[in-house]
Structure P
Amino acid sequence: MPVTRASVEAAGRTRTYTLVTRTDEITDLVLVFHGSKQTADKHRAFTGRAFDALATADTAVAYLDGHKGNWNDARRGSRFPARVENVDDVAFTEAVIARHAPDRVHAIGYSNGGQFVFRLLHERPGLLAAAVAIGATMPTPDGFTVPTAPAPTPLLLVNGTRDRIVRYEGGEVKPWARALFKVDGDNLSAPATAAYFARHNGITTAPTSTTTGKAERTAHAQDGRPPVTLLTAHGAGHTIPGPKKAPFVLGSTNRDVSTADLARELFAR
């Protein structure tokens, strides 16, 4: 499958990304936002290129490069260069979209990239047709800088119960993670994050759960409303469920399900 490096001008900076596509004529564009201290190509390798499979005859996948390894997310306690320098990653995102002019845009974000997806959902409501956030939970209201509510959007959240970086149960960022990743603040739990988005999607019914191995899917669904699904990877760490095991330091990787397959299912709605 053709893989190319590309660049766009956005907010006075030259920004780069890796594009996986079978054709120039696309209807759908999947944007992939890497985690802290990664690049587009490092994240592609980190996942075993699993998200490449989302590129089809009418869909392209763009792995975007953050600024010095990070995205300018909406956490009030972020202190990495993308925030300190106030890098306009929203403009970068919109420039990539404008370059390829798809009918629909989807997003996948891991860790800091997941936090940036949360920013897009709130700051650019309606920009994304569907989204996936992995290893990320919403900050508490006082720790989130975007005042607007998110637009109702189909959403998949993926969290491990033994994630030491983004704790499943929520709470304050641990001191070691604060120092290493230059972030601070309190976060909601993974279930509370799912409930938050379900509420904004207008879902009032109780969620239902199904389990495959150690992967539990909790679905917030109601007729006529965009669904919100929380994939709980029991025993897993700050990792992406799928075929490629993450480095040991990040914890266990669930292999009962494939995040790429779940994303494909969500984006096909």
Structure Q
Amino acid sequence: MEARRLRFVLFGDSLTQKSFDECGWGAALQSTYQRKADVCLRGYSGYNTRWALQLLAHTFPEEVVPADLTTVFFGANDANIPGLAGDHSRQHVPLGEYKDNLRVILKRVKQNEASDLPAGANNLKAVLLITPPPVDVDAWQKHCASFKDGSPDNPPNRTFEYTKQYADAAIEVGKETGTPVLDLYAHFTKLPEWKTLLCDGLHFTPEGQKEVFKAVIRAMNSEFPHLQQERVDMDFPDHKAIDEKDPASSFLPPSP
């Protein structure tokens, strides 16, 4: 009797933290894998990869077997434009450092990869690197201007083109480390209506969340076939399979 439920960890910034909002891609993932996997949300709004490094020992302790799937989704804050007045550039991480930080994160996430365990679906650990999505600068600028110290005359602290550099950098790190990458930047920009999928130019609307979920599932099915929902067993027997006269017999481990 397979009693072990899979564990998925979603590690990222606000685009991950908010993945359990209405129609959120993380919540949809949990619904899809109900009774098959526990989805652990480790999203930290406002964080860049530099700050995320401080979370690694807590989020991925060495003594814990790694998750069956980990998503690493940073870059939207690292791509904060540098050199702006006040604290408007405080989240910025230079491109080279961003790549270095991703390497460290991926190494830690993969630290206990179960290569020495017996072959089997539950021993194949999967890591999916997700690029930052594009930014709708006009909408984001309007959103930022609504804050107390905001002004429509302030230079933008995010741009479409600058974020593209970070998306490309994530793809490079993925290739270098052998980590599958979901290029969410390219995925969104191929959609004519992509700007309508962002509620403030940066974060996802409910429809945007649905689009991310579809892209994540597609990437999972392609890159990690052993994690396809229909191939993952539920933990413990279906209630219809339980012997009502001898319930314990239905929970015995399988014969060798």
Structure R
Amino acid sequence: MNDTRPVGVTGRFEIDIASKIYRGADGAEVLAIRDFRLEIEPESMTVLMGPSGCGKTTFLRILAGLDHDFSGSLDMPEEARIGFMFQEPRLLPWRTVRRNIELVADPGFTDEDLLQLAEALNIADKLTVYPGELSLGLARRAALARAFATRPDLLLLDEPFVSLDEPTADRLRRLLLEVWSARPTTAVMVTHNPREAVMLADKLVLLAPRPTRVVEIISIDTPQAERDPAAIEAIYAELLQRYPENFAGL
């Protein structure tokens, strides 16, 4: 039994998942999430970090409204528009990059808005090509543009830079911050990469192994724009010392 209630456009996102159970490939019940409680502030970048397989993607699917089979409640801003960037770009291969973006764009999203967003993500020269002609890094940029084109009240990011080489991933993280800073929205991202989490998060939420729950919520006060590599390493080293069981081995 679950309940999803509107709380007003400027309200927080309040999540209380008592449990989420699904059946594994062998038919056995798997308890994926238990006693998961979290409040997400408007226009913040909340990053959830936990080990692979702990239930991060399952949580995002619940938050996106793609999975209603859980016990608990979600208090969501009224008529919230949700943008979701999956681990894979999921672009329609028979549509150009432009059409992939236009198909989900907010009704008030103009050609000029599209061009500005494409320029910000350095894909303006790729709008007329098809996804099959893009590298994985460029496809991820197109998927990010598509997510922002919805003008989401909530932007969900499911390990969007996984499987990329580190220089490419780092460029995309910085592009994400630039675009998000210019178009602030409430964002929730999941990752198992601690340095990525430290680079991006306003609030870093540490998750337990499956069944996942919130272990600790850490505010990172240094503005993202000031987190150069040295600052990221310093924050990471401090958190590794304070929470070795959550950071070691990730």
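Which one of P, Q, R has distance in nm of label points 7 Å out along Cα→Cβ at positions 72 and 224, as calculated from the coordinates, equal to 2.4?
Values: P: 4.0; Q: 1.4; R: 2.4.
Working through the options, I get structure R.
Computing relative contact order in percent (Cα under 8 Å, 6 or more apart) gives 16 for which of P, Q, R?
Details: P: 16; Q: 22; R: 27.
Answer by label: P.
Looking at structures P, Q, R, which one was FRET efficiency 1/(1 + (r/R0)^6) of positions 128 and 240 (r between Cβ atoms, R0 = 30 Å, to 0.05) calculated from, given that it came out as 0.05? Don't jump to the answer; show the numbers that get you there.
Numbers: P: 0.95; Q: 0.30; R: 0.05.
The value was obtained from structure R.
Here Rg/Rh (Cα atoms, Kirkwood Rh) was calculated and came to 1.04; which of the structures P, Q, R was it taken from? Walk me through the numbers before you get to the answer.
Details: P: 0.93; Q: 1.04; R: 0.96.
Among P, Q, R, the structure yielding 1.04 for Rg/Rh (Cα atoms, Kirkwood Rh) is Q.
Thinking only about distance in nm of label points 7 Å out along Cα→Cβ at positions 16 and 88, which of P, Q, R has the largest value? Can you show the working numbers first?
Values: P: 2.2; Q: 2.9; R: 3.7.
Evaluating distance in nm of label points 7 Å out along Cα→Cβ at positions 16 and 88 on every structure, the highest lands on R.
None of the figures in this text is laboratory data; all of them are computed from the coordinates on show. Bear in mind the structure is a predicted one, so any value in this text is a computation, not a measurement. Cβ atoms are built from the backbone, for glycine too; each structure is taken alone.
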